[in-house]
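Undergrad: Dropping the structures in below, format is structure tokens.
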Structure P
Amino acid sequence: ATLQLFDAFTMKPIDNLFENNENIKSFTVEKDLSEGLSWRLKVPLGKVDAIVYRVIAKSGKYSDGEENALPILVNRMLVTETLPLPIMGNKTKTFLLKKLMENKSSTLQNYNLTLEFTANPAWYAIQALPYMMEYPYECSEQIFNRFYANSIATHIANSSPKIKKIFDTWKEVDKDALISNLEKNQELKYALLEETPWVLDAQDETERKRRVGLLFDLTRMANELDRAERKLQEFQYSNGGWPWFPGLPENRFITQYIVVGMGHLERLGIKDIRENAATWQMLQKAVIYTDVRMHEDYEWIKKHGNLNQKNIGYIQAQYLYGRSYYLDIPVSDQHKEAFDYWKGQAQKYWLTNNKYMQGMIALALYRMYDAKTAKDIIKSIIENAVFNDEMGMYFKEEWGWYWYQAPIETQALLIEAVDEIVKDQESVDLMKVWLLKQKQVQDWKTTKATAEACYALLLRGTDWLADSKMPDITIGGQLIDLLNNPEIHVEAGTGYFKTSWKGEEIKPEMGEVTVKNNNNVVAWGSLYWQYYEQLDKITMSETPLKINKKLFLEIDSETGKKITPVNEDTKLKPGDLIKVRIEIRVDRTMEFVHLKDMRAAGFEPINVLSTHKYQDGLYYYENTRDMATNFFMDRLPKGTYVFEYPLRVTHKGDFSNGITTIQCMYAPEFTSHSEGVRVKVE
């Protein structure tokens, strides 16, 4: 058998370059059997990018052969180390990228150092203002959501001339401001957007940002709101209830949902629900319908239950909250006893409910002249909050898919409750920080959540949009001149800018960054250090995303299959089964997370088909490529996760197994990677 090597681009022989001197091997093989042959080669560094190998087996007059192309993968890769730079309002903080400051590697080659910063992220809420045109499903809930979200968004967009002025600047000058975060900073991400399943998500978010301009067309928006309002009137049944879809029985939750939302719009000063006679009549019928259903609950308990135990649930708490917007519509004498019972239940059992219910009950009781209980609830809510220098003030709750388990809506409701009942501006601003930090790492999904969040951020507490000062940032002891440097462009509104240094300009002392935030609003940014390094010399790195990778050898024993860790002393051989175990820890919920696990050239994947999978409460898309296996997670909830997948050892040799990287593509500053390791196959 003869092995011949060629340059894949020129097809010139390169046997001498690879020291393929003994390229002819003799072999004997029996009929219907096969025989393995091997050649020892020395791969030259940087001489050839790809080769074509040709193997010819010859015996007598007969010969057979195979020809194929192989890429040459160098034992170096571009590594990105990140240092998030979160800072609260009116604070000064020093951040250290210790790996840059303490670098002693002789093989490391600096490539790029990038600093990006957003001076006022509150403007991202303006970019996120939802505009809903037509929803594919004409149900009562979505018609109202369209009306609700468009009402809030139009009100906010036109609440200040400054907002329209900044938006016009984005449209004409800072056009990148209106593209999705998924499309930004491609050079700092491990996967190109086109290689991920999220291309359409990015296009969708970009389109939503650009549609914000329609909110300034007051005539168009008035017509759309009027059309949605008329549809709600048409969908209402004669008893006052709304169905989910026309023709279905009326739905109590949907009806209370609309009653609450309309009352909320009036309380926020966005819509006068009493000025339109048809709308006010529609809401009066709906409120009386909710009274009737509340009374039926009470009568059922009198007959079949125990009035002296906790009976209040989410639907009754929502009823009281909705009813508090319409105290000018009297509760009839027939329903008064039941109303007082449910109010008493709320006063007695509020502590046993989740934060969303506590917020609704507090607002309801405060408006029903029980300020003492309402203030006790708010005091308890604040006492049970988590305070964090980066994340502000938030709550450890069990989030889920039910309407009363939605984290964004819960935070927005509690901001409203704290603001209205105790007028605690400091707590309101800290809670707003958490809302804004959620926008940093994920796209607010639902229209209603976005509308609620935008209102809470922009029209509650301190006016964050008024802040327009740039921070003082010092890197490596040098103050960056943001206002007079022609190479630094500062985006209108957000104050976003990006600047970078190349190769020889990068010094170890530049790993020290001091930020002085001159605004009241929280700000954030990141320092990205990119360098080339040999795979097995790369050390572990972590941010709020933490990753740990281990290899295990699966062996058969008398008691069944066992796995043992692969280390320097482990003797691997072709045919062995390897289990890859990757552990991820994340301290906040993130969206659009990409995990890339490189593998040694002597390993081959067993899972070769790309597919969607579910494991340990996590849905993800697994994509197998020649060099690595990719995992794409639409949503990565806060917690710890373990991935496992199998590989087969196929070749002898001494291999670099590469590293495993994980990155939030919505906020690439949240990036981590494992250390590089080598594996030996004998």
Structure Q
Amino acid sequence: VQKAIYQISESAQTAINLNQLFRSIHATIGELMPARNFYIALYDLSSKVIHFPYWVDEVDEVPPRGDLSKGLTKYVLRTGKPLLVAPEDFARLVASGEVESIGAPSLDWLGVPLRTQTGETIGVMVVQTYTESVRYSEADKNILVFVSNQVAMLIERKRAEEALRESEERFRRMADNAPLGIIVIDRQGRILDVNPALLRILDSSSPEATKEINIFTFPPLVDSGIAGDFKKCLDEASLFTSEHPYTSKWGKKVYLRSHLVPIFAADRAVVGVQGLIEDFSEYMQVEEERHRLEERLRRVEKMEAIGTLAGGVAHDLNNVLGVLSGYAELLLLGMEKDTPQRQYATNILKSSERGAAIIQDLLTLARRGVSISEVTNLNDLIGDYLNSPEFLKLKSLYPQVSVETSLAPDLLNVVGSPVHLEKSVMNLVLNAAEAMPTGGVVTITTGNRFLEKSVSGHEEMQAGDYVVLAVSDTGTGILSEDIGRIFEPFYTKKNMGRSGTGLGLAVVWGTVKDHNGYIDAQSELGKGSTFTLYFPVTEKSRQMSQSPASLAQFMGRGESILVVDDMPEQRELAMSMLARVGYQVQTAASGEEALQYLLDHAADLVILDMIMDRGIDGLETFRRILAIRPRQKAIIVSGFSETERAKKALDLGAGAFIQKPFILEKICQAIRRELDKA
């Protein structure tokens, strides 16, 4: 019997659930007595229902859950005493009304109550026989009673374990589905548990990788102040809420709001901290964007006010300098070449001319001096400047500065004032050279760029086609507190005598604004600065660059083309361009709209924008088009360079990839080439 009890205890340790434990108990009882027919009944005190989680019987099926108030099982539960019933005993109990016959009659029925250590009866363990060859005795009853105490205790423990596991699983499901990050640490700062939301917030690869971090010693947590918050929660045993910017171990930059709660042991000692972690980044981005917009508005208003003032001052100064320069010229005309005073008059005239140049800058700043009328190319203006006397003078002043260029050969044209645009190039190059007192490299870059969406930089840039001019240096860089003011007139950290008036970048800003462009400034201390100017592409450039002779071979022959693009301006432009060269053009604002159109109409060619804000993108649209029209011809266009998704579209059969902005000849070549394929 002791061996049986030991085996049952061992089974409780290894069994993964109650059913496995019941099978092990059955097997062990079978070693002590015949137990071919064996069951365990458990009683739910709250519902007053008996159920049979384990039932093995050669005659009867497992009974349904129920009260069974007149059965032998309920009798043992009610009396709390073991019961060995032979046929004559059963007849006496039936006659007395104590029990009723339920199920097939057994020859011997032996049942013992399962009592916990508190004396509560939680069920009944039963063996029974249907044949004369197997009979039970009082000795069997005593053995079963002896074993039942251990069985009851193990069942109770297993049920508690399963209830705890179910509770933990419910908590884990809640934690796993919680929108907030959850973290649990001990007093030593070791991470005991994290949920998936926290992994997403930190961009962590796994719970194990996160648990390698110690809250109290990981430098980014210490530097951000988060580690101190956890310590304070532990030391003060109180709720704590804080907000901090943080860069995770995996490089993700987030703004965290932490709600920290101390974890108490039974003796009320604080044994750890549980934290609810909220990714506050989106709210902070909105706040930062609001501050940025307010600062931008303040800056624009300030520039407009200064510009208005500068315009008025320039008008008055022009009158003054006009008198000075006029009289200086009259003096020179009336003097002999060898007169000593001639040099004085010459100096007055040169100073007047320099003053006139400053006034022109003020007029540009006031946005009253730029006449935008010519179609021009920035590459040509840059070439003119690099061959100008002003550039030669700059090279003589800064012999250790070299100037390099990277100019796009297919640069599109802009409409503007060549004089002011060239002066902007000159001011930017001079500004870059002055930022490198010990020498360095100035790089002038041009290119075509299509912005799919609005971009926030020094100012908000709208989506569209742009010619981009960038001037970079390898100089000292600009302090973050200064970069917001560098376009203000007369604001400079340089020597006013040698470096000019402090109007250079302000004039660049005024010129860019007069050309309906945008300017962005990026700088890093010790590494240098980059000024990037965006000028709208002119439609005239596309029209003026066309040669009827060369374009004729790419003309349409009445073929139908479906243009799919989410930007109305792009659709209208494509329709106008392609209709002009002989194509029948239809447009769709999304991939879904294109698919609906192609269900009922045919198109000789589809032009697909790769990136669309709403709905499916160009690749997915092309996949679905091929499902309904397997031989559909198409070309892909995008404002980005060729991406992996664009390559997949080409692999599916798209004929070409064209990067925006594209000129008419270029897109017509791609269309004609694809249409002429067999």
Structure R
Amino acid sequence: QPRGCAPRGRRPLAMDITQILANAQSADAATRQHAEAMIEQAKQNNLGGCLVTLSAELANEEKPPEGRRLAGIIVKNCLDSKVASKQDELTQAWLEMDLAMKQQIKVAVTSALASTAVQARQAAAQVVAKVAAIELPRGQWTDLIDALTANVTNSPSDLLKQAALETLGYICEEIEPEVLTVKSNQILTAVVQGMRKEEPNNDVRRAATVALNNALESVKSNFDNATERDYIMQTVCEGCVAESHTVRIAAYECIVKIATLYYHHLSAYMQALFQLTFEEIKTGRDEVAQQAVEFWSTVSDEEIQLQEEEEEARDTGESPDALSHHFVKGAMPYLVPLLLHTLTKQEEDQEEDAWNVAMAAGTCLALVAMAVKDSVVQHVMEFVQTNIQSTEWRFREASLLAFGSVLEGPSKAVLEPLVTQAVPVIVTLMRDTSVQVRDTAAWTIGRVCDLHAGTLSTIAPGMHTTYTHELLKPGGVLLEALRDEPRVACNVCWAIHNLAESLEVAEGAQSSQLSPYFLEMVRSLIQTTERADSAENNLRSSSFEALNTVLSQSATDTMANLREIVPYLCDKLERTFSMQIVSADDREEQNELQGLLCGTLQVVVQKLGSEVVAFADRLMQLFLEVFNSKNATVHEEALMAVGAVANGVARQFEKYMPHFRPFLILGLQNHEQLEQA
């Protein structure tokens, strides 16, 4: 029996486990790895004994909290896996374990819910939920829900109440709703008691509100009962005005989920929800206001879906299953101005990937536009016209974001005259002094290219050329902006991708609208892929994606350019094999570059067709070298590129088969990577 974890009766091992858990968290790699190996060996030799020892450590109030937390995590990981086949193995191992051992483990972990150490309580809640996920659907551990709800309703300990509520929340999240239906009244009673405004402990109140969120699918029968529904909604709405912002966030998250699950029951509560959400958006903390905005995004989403279902039913002569209540249309005269004002709440120095209430408002506005269509346009255009030339950057940026957000939903007849007028202004703002404004201007041009590319073929006012020419000509704003900061350049790449994709080129076409700009676009995009800061803001992959789209839209008159690009791309791919690899980040960068270059070469090879014969030897040599890497994504891109070569060279591909066959067989045998196969 290995030292570290042992079945009952081996006292010395129980004494060692505290030190082993401490070593498993050591900064020294050798010490940590040795401890991890001991634990792993113990699990292999005697899983039940190991889990008994670890759960006893989790429950022991005299042991270090971090060690207790780790003990709980190890137990949880012996019960849970995201891989279905592994989960089946873990479930079977638990079911086959000695009943007395399982009982010891369950007693220990449930007792840890009352611990004074938060680390132990949180770990215990997760372990209990994982055991419950295995046993409750099989009719086992039948007294668990009774015990947890009793801890909420009867215990004098706030710590135990909170832990019991968190455990109930995890259980509701883990288990299919029908398994819990028989206990739904009991769970709901306990949860709502913890949520009440009379509950003095905000941690308990928040845990109860989160638990309700997780339980909402299990309490459908309660929601279908008007009296019970009224009480639930009253309790949740009281949480929306709690002093604690963490309680308010949890309550609004509940409201959002209720809007998804029980939209058809919302009518009686919309006036209250209207007032609550509007007040929170106007005056609340950013993270709470985000959830209040999310409520209206969710309602818009539901109504968009219901409209689509109504249209489908009308087309087939059937009656729709449900009808929209048009809550968004009713709220629009008040909601849209509020969202527009909220767009101006940007932060000067916010992190580029951060989510805030201004960004949430932009997303919501886009959904509102899709839900109410033409009627949103007048409200938005008044705001845009008033603020687009503001001296305050926040208002210029908000105007751009507002305009870009409503480009989908309203009819083209309404939007296209406005787009035609707006493009010159947006182009001007792509040279604004504020990077935030330039970034949103590039995104807005991208939306125009995606949704209204036809307007760019019109003649620009005061000029003799189209907007497309003004955007793509050498020195034009798009190619110039590829040299801007990564966040701006990334949106410009997206705009170029959308514009190129919209200019469809017929098979074998002699020329295309892109042909006059083709070479300069390709050069500029390749230079963008090589920027020293191309790893920032996803710029490298975005520029490769735009490059691939431009290359795929090439016509016959640009074939000479394509032939020139192949050796250049081959040189770039060859250089990746000699990249200095000293860290995992270096390896990741190498894999990414190889995958992206293989993807671009595939596009070029497909366009060249039989002309690829002149380059095939070198291409295959490089692709075979790529297969020596151990990255599945890179292999997939290389396989696709090899397929393009095979199509181009036809029967001449036979000479490469002796070298390629081992990698082909390996790809076909790799059942986990279905796309490769």
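Undergrad: So helix-only ellipticity at 222 nm (-39500 (n - 2.57) for each DSSP H run of 4 or more, over all residues; to 500), computed for just one structure, reads -14500; which one of P, Q, R is that?
TA: Q
Undergrad: Of structures P, Q, R, which gives 85, 68, 53 when Cα extents along the principal axes in Å is computed from the coordinates?
TA: R
Undergrad: So if we calculate Cα Rg over 2.2 N^0.38 Å, for residues 72-279 alone for every structure here (P, Q, R), which label has the highest result? Let's see the in-between values first.
TA: Working: P: 1.44; Q: 1.75; R: 1.05.
Between P, Q, R, the highest calculated value is found for Q.
Every number here is computed from the coordinates shown, using simple stated rules; none is lab data. The structure presented is a predicted model; accordingly, all values stated were derived computationally and were not measured.
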